[in-house]
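Structures follow.
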Structure P
Amino acid sequence: MSKDISAEFTPGAIVSHGLRIGMANYFSLLGAMILWALTIWVPYINVGTTIAMATLPIAMGEGKKISPLEIFDPKYRQFMGEMFVQWGLKGMGLYMGMIFLFIPAIVLQLSWCLSELLIVDKQMNPAEALAESNKRMAGKKWIVFFGMLLTGLIIGAVGLILVLLVMGLINAAGGVNFFLGLLSFVAYFGFIVFAMAAGLGTKAYIYDTLK
């Protein structure tokens, strides 16, 4: 990269921008997640929608409005072979890293975290995508690690607060009833979408910044 991003690319920036991007697309991602779940029973279609869900950060990082129907775009299925090979190569590399007491696997996971996005966005082959992701992440892995760690802690804190609130309501009501059961389900599903939005938003900011 030709630009110096050292002053702006920090764990705090990853968290703040990632959450902002994720929450801006919360309801679109909610719709996309529901539609993705409906395609689980149609394997070929589900491959395309799964690739789409994994690569939504490309558009999210550019500030584009995400449509839930985007995941049905046939273009994602065109990358099925490349994605399978890339996931296989990454899986083998991470497995070898885990043999050496896990630390190498964590480093590799960070080094290769942009590879799926590069395959779809830049139409690279799996080997090129892994190599380019490693190049872009050079010197940035610790920043990304702590940014993702902080995001995970925030997600965990929100989940804990929701659990305590629901348990408090159940105790106050003297047990679970239909309304509280429904409320618990809505809260749980809403939290899952929040966690997904935060994760994808974080990845969107990282990818867009390291272009």
Structure Q
Amino acid sequence: MKLKQTKQKGSRARLREFFLANVGKAFNSDTLRRIAGTSEWARRVRELRNEEGLNIATHNDRSSLKMGEYMLLDLKIKPSFERDISKETRAFVLDRNGYTCQMCGAAAGEAHPFDQGRKTRLHIGHIIDKSMGGTDDPANLKAICSVCNEGASNITLNRPQAIKLLAQIRRAPTSDQLDILKWIIKKFPVQALKILRDFNT
């Protein structure tokens, strides 16, 4: 067991050293498997991202990256959100928040509205930071995207009022209005059916 742990630490250290020496360069899975020297290289990369905060991007983060490519974007260390949060709690919070960032409204997997070069990746963040006494209770957790977490979009706005949203929707092209309608029906299918029934009676 001790030998296995040492081997894992060694592969993680090799990957860390490789990424740090090649900031801004993309590498495929074959290269990273060879550098790590283990079939569990992907787990080691996840550990570098989630536990050490290395800003390693995949095709989910950057549209310029191909499937299976990884890139250390910069040397800025990102805070670790989910280290002590269970998978069940994470799934609950994401579902409760509709798989959207609670700061900017970006939806998981879609092109980010404030950074078109990347897809939206959601994390779990604390409403009241743990350093200020916040807990990992679901009531103190929210979905937050990488862009808002990094402060790149500078959006800590209050939620817009319905009248302002309606004004924007009315000004939008018909195709955009239909996209919004589809999204609302998908998010609120039961309520949408009830409104249609009431409308037809």
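Read-outs throughout are calculated quantities, based only on the coordinates presented, and are distinct from any laboratory measurement. The model shown is predicted, which means the values in this text are computed figures rather than measured ones. Cβ atoms are built from the backbone, for glycine too; each structure is taken alone.
The table below gives the values:
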{"quantity": "Structures P, Q, by relative contact order in percent (Cα under 8 Å, 6 or more apart): label with the highest value", "calculated": "P"}
{"quantity": "helix-only ellipticity at 222 nm (-39500 (n - 2.57) for each DSSP H run of 4 or more, over all residues; to 500) from the coordinates reads -25000; which among P, Q", "calculated": "P"}
{"quantity": "Answer label among P, Q for the case where Cα extents along the principal axes in Å, calculated from the coordinates, equals 59, 40, 38", "calculated": "P"}
{"quantity": "Structure with the greatest value (metric FRET efficiency 1/(1 + (r/R0)^6) of positions 128 and 168 (r between Cβ atoms, R0 = 35 Å, to 0.05), set P, Q)", "calculated": "Q"}
